[in-house]
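Values in this text are rule-based calculations from the coordinates and carry no lab data. Nothing here was measured: the structure is a model prediction, and the numbers come from that model. Cβ atoms are built from the backbone, for glycine too; each structure is taken alone.
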Structure 1
Amino acid sequence: MDPSSQLSASFGEIDIYLFDQLLRGRFDGRRRILDAGCGGGRNLVYFLRSGFDVFGIDSDPRAIDRARAVAAGLAPSLPAEQFRVGELHSLPWPTLSMDAVVCSAVLHFAEDEDHFGRMLQDMWRVLRPGGLFFARLASVIGLEAPVQVDGTRRARLPDGTDRFVVDEAMLLDWTQRLNAALLDPIKTTNVQNRRCMTTWVLEKMTSPARVRASGRASGGTSSGCGR
């Protein structure tokens, strides 16, 4: 097997920024993981292969069927019921039950700020203190001039898609409201001025936390996994 095939077998089509978190040991002590908006399980191959206790939810029943099939092949002892059809604003798992929540390319489908907040708060509810929250979502960071945002924070991006979009101030405000700590500065990748995708990585604190200074100077764009 050639090297690229070996990597694909080990990690699937994992989000490169989530892979960066793996390399840095962020999941070493966080073995119970929820993929919120898991799709067909593209981000779960490594976790399933490595014996993590994996859960997933998606609103698309066909996607959950695919995720269950992936899990059955890689971790046959994992109950199929850990992958469920549902909505992020009404998760079926107990409070403080997860060590990590991954939400990749999902929050930008929010209908408005209220919907965004309900999804975010319910994911936060199931996360234990000390848990990791990883999100990738569309933003206007680096695209402020060409993008017009309406009153619901939805916008037509230059790539032709309609998305709920955040900015740095909104993410920092939510970081404080959630009593969270930024594990990394907020990082944004500008895809040839057609869309911008921002990575937001938080730790759930047990006592009042301050947003780290490194996050306040992080609105710039990047083209890789800079740390």
Structure 2
Amino acid sequence: MRELAARAALPGGVRVLDVGAGLGHTTEAALALLQEGGSIHAFEPSDAMRALGSARVRDPRVTWIAAEPEHHAPFDRILVGAAIWLMTPLGDTFRRLSSLLAPGGSVSFTIPSLYLLEPDEPGGGDDPGLHQLAARLATPAGPATPEPADAAFVLPDAAGLEALMQACGLRPERWSFRHRLTQAEYADWLKLPVLTERLLPDLSAAERAARIDAVSSTLDANSWKWEGWTGWTAWK
């Protein structure tokens, strides 16, 4: 989230929209860089997530909203942290985001490079690819290197995404970074229902989280991998 906020550039007086604000991590990162006179609208449609996020991030520069960001437009910057691949079809999403931008504004977002069919680099520990957790969630005797739990999110390649942005009048600038993803962080990531509901369809979100914690406790806590991310800042 820090990389996303830094790439967006947040000068004084800028009006920011955080789409899918969730627990407020992207908003929090943006606040650390927001210059004088700036403000953030944190848009989170889930009542439960918005309640948690607004409790975590209490700042007079932040307004939490549940719906209709159009009523607060135009924005100078739009941030979408770790969520845009859920907002399909992406052509429609880019058109909507572009419509919320003021002239000269930008939308910045990140996507796991794995979803663009770019494999992650191995790290260290007994499971340097972090494959075992998803395998054992699917079946106690699952294969050592299964399809990742989140492999269903396959998007157009980078050039295809940029073509969609350009069709909406946006000028994309691509950037990338990598993150040292630990076993514990990956377990927390898999607790997102959209990632594991197909692996554990008969369990509630709370039951899935408990199952993930139980299985994770049997694995090497020192395992990690390099998780690649691709990001864009697209200017109007």
Checklist outcome for this item: Value 14.5 of mean count of other Cβ atoms within 10 Å over residues 46-53 was derived from the coordinates of, among 1, 2, structure 2
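With Rg/Rh (Cα atoms, Kirkwood Rh) derived from the coordinates and found to be 0.95, which of 1, 2 does the value describe?
1
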Checklist entry - Quick one: distance in nm of label points 7 Å out along Cα→Cβ at positions 6 and 70 came out at 2.3 when computed from one of 1, 2, so which one is it? => result 1
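Who wins on relative contact order in percent (Cα under 8 Å, 6 or more apart) among 1, 2, i.e. which is largest?
Answer by largest value of relative contact order in percent (Cα under 8 Å, 6 or more apart): 2.
Which one of 1, 2 has distance in nm of label points 7 Å out along Cα→Cβ at positions 22 and 182, as calculated from the coordinates, equal to 2.6?
Numbers: 1: 2.6; 2: 1.8.
It was calculated from structure 1.
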Checklist outcome for this item: If FRET efficiency 1/(1 + (r/R0)^6) of positions 38 and 118 (r between Cβ atoms, R0 = 35 Å, to 0.05) is calculated for 1, 2, the one returning 0.55 is structure 2
